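Listed after this line are the structures, all set down as structure tokens.
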Structure I
């Protein structure tokens, strides 16, 4: 019987959440697969990552999908874990209280934390009632302030819960107020994105690793009386604490038998308050002051791309190098500096959420070699056509502008202008990446029109659906070249700044970049016109062509101004 059959689900169209259950099994891969198979066979979800840890005897699983599908997949996985795992025999380094120790839901797209919490409560109630597992709601789903913090709920771990659960203040939010000896207890809740992160130390001493953890974590350490070495108490009788360096960081030290090293194990609960690279550097500083050294680190589960990109920018800035480099290089710098591959290989393509969520498309134009791209364009196929080529010409134009910014940032004697040119190079990289995306977007837009025209037109309903699909595809086919025009014009602004302020030895490159950008604008303009030509939505056509005409006129004016500046500098005159 499906326990969700009688549940009225909130409307979750176009909503996306992530679920990261932690199962208390990290060594038996067959059992882990039985659990993850339950997730993989669920409709409407996508399994992104399975990260088992032998020393912790714990596996972190990550999957995403529509909320209603996610919580049903989570239930199936929790049910399977309760059938095949036994907490009474479990041993591991990580604090834990159940076979499914924790099951957080994280809002990803088009959904609020409050809405995510509704789904968390539906899951918690069904797990508690149907599986007989005591469930505690935590973080944004907590029923009381005391249960917001997962560490507070889990404080006595599995071994202490038999006594704890009988106390009235620890009555579960859902499920029986009786310890489930086999499955333990489970925490379920909605929370912000959390990064689980371990830093490796060149010591085997848990005591010394904990000393660093106390330096780092927000909760810090208890302040002792220097004479008695006993905790100092405030007027209410509570221990006085010395705060740690990093906000929104929880940390403990432990020893990992598998690697024969100690680690600082951290949860970064707000990566805006304390980014990964700041926590890493704080560990490095503390270790150095205590006569130890950080040798590397490891990420548990997945991270947003921004975590590694921001780290790469941070480390480049510390080297006084321009941050305006390709995304792959930023991530490479982050991985190498953080030592994320010290204990095992680290592949960003399998550990970064955005990369895993990308549609798997082996035929992307931008992934082809220059020769294959040219040959594909020259073939008898109508796509890629002028729209994709316009976007690619624009890509090369802003790439030249970005190159001038990077060369200017590295120019001897221009150190005072380093930050300005480094930032411009970073902006150029963002524009370049956006135009690269539009290369394939234009071809996909054309293909969608073709697909729409091939829809059946037998019944009245068929014709209505076909007309709607053609209209939507046509608007998309107009919007894509409009985006090329807008982005290319923004790029011309940056190139203009590089022509007038950048390294004069590269001013001709800025000029060529301007020529490319104007070509991109005018090429995209022709695609707007041809796609508007027979479209019967006159109001939309009027608005689109008006914007396109203005962008084209502005681009021509901007191009001439840039080329005038370039000519003056090349001829030895002054920039105007």
Structure II
């Protein structure tokens, strides 16, 4: 046969016996290089196959890349509703080992099919393949999602463990809580939701129960503002490039607190001076000499402001990034080696509760200044919503697309009475506010059908108002409720910039209570009806929910009550109106096959 020298390029005729290897033959010209078989028009094959890399070697290579991370950038996935972001993220980790056939057969068995990524999903997976991680943390929005994913994807966790990659599902608070426990030798017994009140009592030097009788707004305002200061990292630059906090020693507290109070519509009822004096003191004590107990916000605040060690993770998969507050952003930034965050700016609807409405743009900008840099990729093709429903959503988000295999879907408009006749078990009924949901639920129950409303804590809030009224009869309570609504509305409106969300919430709560009182003989009966109607987990029958509570839900048929409330007429500021249109987009995209507008 003929062979070519790799160095001088000359061909030589040599004899290859059975079992002999071409690598054993060197060029006769004396250059010392190995001969390469001539292809003679055929595809060239190396005589010696390249050794197959073990998983351990692949992981070592990625460690070297981490020291010189060029090409392994952070990733931001802009994922629209129903585009399979969870599937994309978790299967992306599994796909790193797709060439290992035995393992991939286990993946196919766990799924029940061999997943074929869309072009957009494949783009995400290819970016993930730039580094093979040993540790992966999927950061979910709340504990219920963590528990759900822990069960649903346990088989995937086990498969990854068999090849040396550890996958965890955690919330940001769980990550921060572990850091606090390690630093201060704490356990769950040290969690105390009344921590701020305990510190306030020491600062004021008196029994807080006595203060509450005469100055309840002082205590409530201090507690609320301290919590928001923690979530928004007031007084701190979130982090430098290394993830370390920077304190602003020249902070003008009055100016910063004014911004916070105005944005969130916090009522102080003439207590501004004392509130502003107490808040910085409580924050300082909370992070220095009061570390024997922590509250919910402390779990993510203390690791940042006290610069506690947070375990570094090779790859952080951050879900629902549009709903991260400043403190959550800081914890995730601090723990990541490489971050792949996923979210939809059009589903940012929790700005009123402390979330940063600019979370994704802010994090993208920060990541862009890191050594790795950042790459943005889209997920715009939904497999959830019917094509007609996608067309409806495109009026708000033009980039939204339907997969070619999706159901045609349908959009219809009908009046309230006809809609109630059509509602069946497993249908989802949505509304911007809760009062119309309660009226609809009662109508369904009177018609002999089952119905429940999502959100047990909403019911508890209504019961708290009844308790605070100290009234015994329904009529007395209704008279008190009218006066209460008028007084509270005036307090909101006299502010420099009235809170639209506070006005909406006040009106909605009062209207809910009036509906519950209709036909009730006693307040005990009202409380019982509230308990029966509001639930944490969907029961059997028709499920009713505010749009805020419907995040993550879906149904074949979705009814939307009073769509004219999105945007709500009380929303005036630019950011509030933007949140209202996001709510409408979220409501539309809960529907799989049929969307019904109830006018």
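Every read-out reported here was derived from the displayed coordinates using simple, explicitly stated rules and does not represent laboratory data. Nothing here was measured: the structure is a model prediction, and the numbers come from that model. Cβ atoms are built from the backbone, for glycine too; each structure is taken alone.
Per-structure values
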item	result
Comparison of I, II - label where volume of the Cα convex hull per residue in Å³ is highest	I
Comparison of I, II by FRET efficiency 1/(1 + (r/R0)^6) of positions 93 and 173 (r between Cβ atoms, R0 = 25 Å, to 0.05) - largest value held by	II
Test item: relative contact order in percent (Cα under 8 Å, 6 or more apart) calculated as 16, pick one of I, II	II
Distance in nm of label points 7 Å out along Cα→Cβ at positions 189 and 277 derived as 3.1 - corresponding label from I, II	I
Entry that produces -17000 once helix-only ellipticity at 222 nm (-39500 (n - 2.57) for each DSSP H run of 4 or more, over all residues; to 500) is calculated, selected from I, II	I
